[in-house]
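Computed from the coordinates by the stated procedures, all read-outs in this text should not be read as laboratory data. These numbers come from a predicted model, not from an experiment. Cβ atoms are built from the backbone, for glycine too; each structure is taken alone.
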Structure 1
Amino acid sequence: MMLRFYRFGGGPGAAEAESVEVALDGTISGWRSVSRRGVGWFAGLLPEGEVEQLAAAVAAVETLPAPTGVRPPGAGTETLELAGRDPVQLAGVGEGDPEAWRLIRDAGRRLLERLTDFPRAAVGIRLPDDKHAELFHLGADPLVLDLAAVDVEVAAWRGYYEPAGQWAGRVTGPERVEVASGWSFPVPIEPIGAENVTLHVSATFRIIADAGEAQVTVSHAPDL
């Protein structure tokens with residue numbers, strides 16, 4: 001193992017409880033629970049150049065004392081694990097701490113985003129038109145979902161910053177369904193009633209695993 005990075009937090013919908021691990025050979029794997037690019041399990045291989053940059057960032061903090069900053073009240077936690085030392089809390093990195101700690105924290109955050117490039121058993125959401133969204137399977141491996149109560153939220157934006165309407169509803173599906181390559185699940189949405197708007201859509205449901213069920217939120221938002 002080169003590093004593990006965990007992020008735990010809360011907010012509307014599913015609570016963030018996410019992790020990423022990178023091995024010495026560049027193998028990356030982990031779990032996303034709140035994401036625009038899929039939720040579930042991910043695994044792949046980073047290019048050699050990225051592995052070298054990450055190894056340099058790890059080497060820069062291996063012998064440093066742990067950060068001294070205090071996590072802000074109500075903030076989530078970010079934890080770094082390196083071989084040979086105790087877990088390090090990074091959410092409260094302070095101004096007086098070495099820059100290397102901020103760099104490795106930012107690297108961990110980027111790795112969680114990078115993770116979604118490698119879906120193994122995951123679910124995404126897409127928007128075929130302005131009256132329908134759909135959940136769909138990502139990756140090569142199957143997974144089991146609880147779709148008994150899929151909470152959907154839609155926000156319409158005109159341009160980048162002007163709100164143009166919103167809608168929320170619930171879609172009912174099977175309580176337990178195994179999904180695999182080619183699977184999709186329609187999610188009807190109410191028309192916002194405004195023209196020339198961009199729709200952002202999110203769906204909250206549950207993924208079932210051996211350890212129990214995890215609530216997840218996957219969202220669709222076009223790139224700016």
Structure 2
Amino acid sequence: MNAELAQAEPSGAPAMSAPATLIGVFTKPRATFQALAARPRVLVPILAVVVFQLVFGLILAQSGVIRNDMVTQLEAKNTPPEQIEPAVRMMDGPAKYVFAVLGPGAVVFSLLIAAAFLYFMANLMLGAKLRYIHYLCIVAYGAVVGTVDQLVRTALAVSRGTLLVNLGIGAFVGEVSGVMRLLDTATDPLLLWATAIQALGVAVMAKRSFGFGVLVVAPGFLALVLLSGLRH
């Protein structure tokens with residue numbers, strides 16, 4: 001265990017306060033992960049992500065975007081108007097906030113699963129020697145960077161009245177579906193930024209190359225891309 005901790009802790013890495021790490025993961029991510037290697041933080045970044053997700057969810061619920069997309073999907077299935085009307089009334093009431101409240105819980109669960117996946121890939125498959133909490137720290141700070149992607153998506157969704165927002169190649173070709181939706185997610189620059197932060201975190205904490213970090217996070221990124229095709 002001591003050997004594992006020694007590998008995870010870069011010598012001479014200056015300590016950083018919790019607020020400094022939240023800023024540093026954007027401005028100087030390598031130094032931030034070096035400081036976090038000795039004492040990984042998970043509570044602060046997870047709480048930050050939860051707060052952002054709650055705010056984004058409330059904004060979307062209040063704007064009526066979720067209701068609009070629900071009505072569009074029902075109409076696409078040729079649902080009779082008399083069945084759509086009760087659903088609209090429900091989404092105009094307090095029920096619309098259920099999605100906002102449940103969202104942060106789903107995000108925390110996804111972070112726990114993502115950290116376990118990185119642990120499997122890096123430690124068990126590729127021979128790194130870090131604790132699970134290191135990987136949870138990495139995905140949590142990656143999610144902090146990922147809030148920029150969520151912020152942009154929320155702003156565009158509210159302005160356009162739909163959750164169907166394309167930030168990758170789809171932003172240049174208009175409406176996308178099928179394979180193009182997968183390509184749109186895979187080329188989303190803000191999502192790629194958050195993924196690169198995770199890869200850097202793995203590389204720094206495991207004291208390996210950036211290529212090693214990319215190899216570790218690539219399967220999870222591909223899984224996320226594939227899941228994006230099932231959203232709509």
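Here mean count of other Cβ atoms within 10 Å over residues 46-53 was calculated and came to 13.6; which of the structures 1, 2 was it taken from?
This figure was derived from 1.
Assign the value -4500, calculated as helix-only ellipticity at 222 nm (-39500 (n - 2.57) for each DSSP H run of 4 or more, over all residues; to 500), to the correct structure from 1, 2. It traces back to 1. When relative contact order in percent (Cα under 8 Å, 6 or more apart) is calculated for each of 1, 2, the greatest value falls to 2. Once distance in nm of label points 7 Å out along Cα→Cβ at positions 30 and 190 is computed for every structure in 1, 2, the highest value turns out to be that of 1.
Computing distance in nm of label points 7 Å out along Cα→Cβ at positions 102 and 182 gives 5.1 for which of 1, 2? All intermediate terms of the calculation are to be shown ahead of the outcome.
Values: 1: 5.1; 2: 2.8.
It was calculated from structure 1.
Assuming 3.1 is distance in nm of label points 7 Å out along Cα→Cβ at positions 118 and 166 as calculated from a single structure, say which of 1, 2 it is. Matching structure: 2.
Quick check: 19.3, 58 is what I get for Rg and Dmax of the Cα atoms in Å, calculated from one of 1, 2. Which structure matches?
Working: 1: 19.3, 58; 2: 19.8, 68.
Answer for the origin of the read-out: 1.
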